[in-house]
Structure P
Amino acid sequence: MKQINQKHTTDQKQKSNLMTEGNIWKQIILFSIPLILGNFLQQMYNTVDSIIVGNYVGSNALAAVGSSTSLIALLIGFSQGIAVGAGVVISQLLGAKSQKEAKTAIHTALALSALLGLALTIVGIFLSPQILKWMKTPDEVMVESISYLRIYFGGVIFNIIYNMAAGILNAAGNSKRPLLYLGIASVTNIVLDIILIVILNMGVEGAAIATDISQVVSCTLALLYLVRVNADYKVNLKEIKIHKNMATRIIKIGLPTGIQNMVISFSNVLVQSSVNVFGAKAMAGFGAYMKIDGFNILPVLSFSMAITTFAGQNYGAGNFDRIKKGMWTTLIMGFAYTVCTGVFLITFSSQVIGLFTKDSQVIQYGILAMKHFCPFYFLLSIMYGLAGTIRGVGKPIPPMLVLLTSMCLFRIVWIQFILPLFSDISGIFVLYPVSWTLGMSLMIIYTLKGNWLPKY
């Protein structure tokens, strides 16, 4: 009888994590809040890295850390896409009550993440110098950039495995655990930043080591929970292996997103290369603002992740009308958030950028970026909200094509043909809201005209 009651409790717990019934607003908000807070924490400790480096090491070091962001995103973009693919598959299987297949998907996903993490470690350590040279990184920044990236990629496998583990938890509707682990990792990172950079004077190397250790912590905690949890997404370490058919299914859905992430990141690398031409001060100002940029973008991506999981679970359960209602809920939430934060950041632009450095020239570059970006983040919220919905029902290619067209191809054309018409760095900053407008417009057209949801 005890065993029966225990099983009943587990089933009830699992049921409560699914979003296939109940109040849509409440479910998406409750699911999104841990994602948003988690991304805030992740962005917080990345930002603290830059603040401490900028104030205690110097503007060149700040430029080195800031300019590395686009390159890191480029190299880990594919693995993030596979994590999205795994999340879609797992959420659909859990929504359809296919527990056995869900377990197979979970163990396959973790095996894929370990292989991708190992490959990225090798690529990042050995190819970073060549890529930085191609990015036209100034000589005064080059040594610190190489050092930071090589140490960072020495521990990148823990980042990749954690992201997959967090994706599994999110797919199951358990977004609170990743929040907890990111909170612990954030505190770890900040404490280590103070010890390694401020006290021990280790410069950018200290920042990279602090990040690596914090990623080890979050990865370990997430895996320990998955191993111990009494739920359908429980992990058995001995069962972690690649099941060919399931890996093919995951990659089929995740590949478009992975390609999308890499190509968009490639376009951001091109943008960063264009910024680098203006020197270390411009790099530092732009890099400082891009840390602030994350506080706007990451919640938008959190809403997108939430609706992807919501749509996946409800698609598996056959609740097609509920998917559209969830989509509208996400769009409203994203719009409201981006408008509020945009107004706040523009109002306090000098104070916010001033947190990173006291160099007036660096601050001016950061403020200029902020003025071009902040009024238009609502465009991104609409684009990613629609893309997340469509991706959640198992249609990753249309969002991929839209995002590649607007965030990559258009940016490449702009850099080649439009940017030379500008005499200053504003030509780079204008590119962002223009490309967001294009992406939003294309995504709206597909949502209205495309055949992405069965008739109901």
Structure Q
Amino acid sequence: MAVSPPLSALIDTLPEGMVVTDPDVLGGYRQDRALDPQAGIPLALVRPTSTEQVQAIVRWCAERGVKLTTRGAGTGLSGGSTAVDGALMLSTERMRSLTIDSATRTATTQPGLLNAEVKAAAAEHGLWYPPDPSSFEICSIGGNIATNAGGLCCVKYGVTTDYVLGLEVVLADGRALRLGGRQIKDSAGLSLTKLFVGSEGVLGVITEVTLRLLPPQPPACTVVGVFPTVSSAGAAVLAVTDQLRPAMLEFMDAVAVNAVEDQFRMGLPRGAAALLVAQSDAPGAAGQAEVEHIQAAFNAHGATEVFSTADPAEGEAFTAARRAAIPAVEKLGTLLLEDVGVPLPALPALIDGVAAIAAEQDVTISVIAHAGDGNTHPLIAYDPADAGQAERAHVAFGQIMDLAISLGGTITGEHGVGRLKKGWLPDQVGPDVMELTATIKAALDPDGLFNPGVMF
């Protein structure tokens, strides 16, 4: 590919090989896991290793009016890192420095580190980084921050924003700002650090983040309930959470259970309409009381089988089954993956409503959920070669988001709005919030440099 003079100037500014124009390489960076069919072809790919290099890239784009999209590991599920025709693609995959400070219980990391790598590094110092998306082994810290990712243990331990103490971000004019720090308490000025968490790259490029770490998680006891209906499982969730916050409370429907069993042969109960996996990590008598409460809630709402174990390996096997649900259901067809959440009392209505939508549109929809906090993942599996089925699947996608909004919920709990869900964002937040959001975007990025098409 012939290199244009403006691009040559960027190539000359950065280390050799940092700017990539090979069409075959660019093709691999067009889409994230959302597989947006509208994905474009980037002008070039840049893979910086430092904040200074990011500044140079941003200034080059700003001077020439070239849009810039940012990408982490490419595991996003809402099209937030989809390539745009003629825009530069900035990948943070080579920004991988990491320092653990045991005294302050913090990790200072560049955005390219995987969630699992930060967890492992923290563990080497006797510490724990709690946020644990199902894709924790392959998703990046930068992507987690961009979407304010959650995970299985967030019902008790919170989501990404609860662990971000500080960050460094490059603005549209090329300035690098340091916000926050390593201290737990900091009320100086506006909470600008939190403004960038969940902003999906539309306000700036995050180049470093300081994360709060905790002491290791205590050993957990796992309780599994097998239910004859999804409604009874939903009712059991409410009965569990009315008195406690479990360390984990996950939901799988029959489609997910059987898809996982088909692929991994883990011994899951194929006849179950729904499966709940709960954990308590409270110590001593308090933990025993939590387990007994969970067991009683499961039994009171019709569980046909209740199993509990304090064995870490057995507990991890059920956790692994839940984490495997999305890739297992993906074997049934192309996925449209939802990420809707509702207040806990509305969870049974959401699950029942999704079932009604599946029946109405005659499509397969599997529901898995971080049930303890009301965040569900309806997985719409369809055959893209069947035009009628594909159309019905996309109709169902929108109906599920409309349903969540009608129940006082959200179109995304942890995956972000991206490009695929932005049409429903005004319906959830309303015109005044959209106007304020646009005002903030214009103040920080007046020329619309960052992540065009995301959220707006």
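To which of P, Q does the computed value -28000 (helix-only ellipticity at 222 nm (-39500 (n - 2.57) for each DSSP H run of 4 or more, over all residues; to 500)) belong? Derived from the structure labelled P.
Quick one: mean projected area of the Cα convex hull in nm², for residues 236-275 alone came out at 4.2 when computed from one of P, Q, so which one is it? So the calculation was done on P. A value of 2.1 for distance in nm of label points 7 Å out along Cα→Cβ at positions 92 and 428, calculated from one of P, Q, originates in structure Q.
Quick check on the output: 0.05 is FRET efficiency 1/(1 + (r/R0)^6) of positions 140 and 252 (r between Cβ atoms, R0 = 25 Å, to 0.05), derived from one of P, Q. Which one produced it? Matching structure: P. So Rg and Dmax of the Cα atoms in Å, for residues 308-395 alone, computed for just one structure, reads 18.0, 57; which one of P, Q is that? Traced to structure P.
When relative contact order in percent (Cα under 8 Å, 6 or more apart) is worked out for each of P, Q, structure P gives the greatest result.
No value in this document is a laboratory result; all are computed from the given coordinates. Quantities reported herein were computed from a predicted structural model and do not represent experimental measurements. Cβ atoms are built from the backbone, for glycine too; each structure is taken alone.
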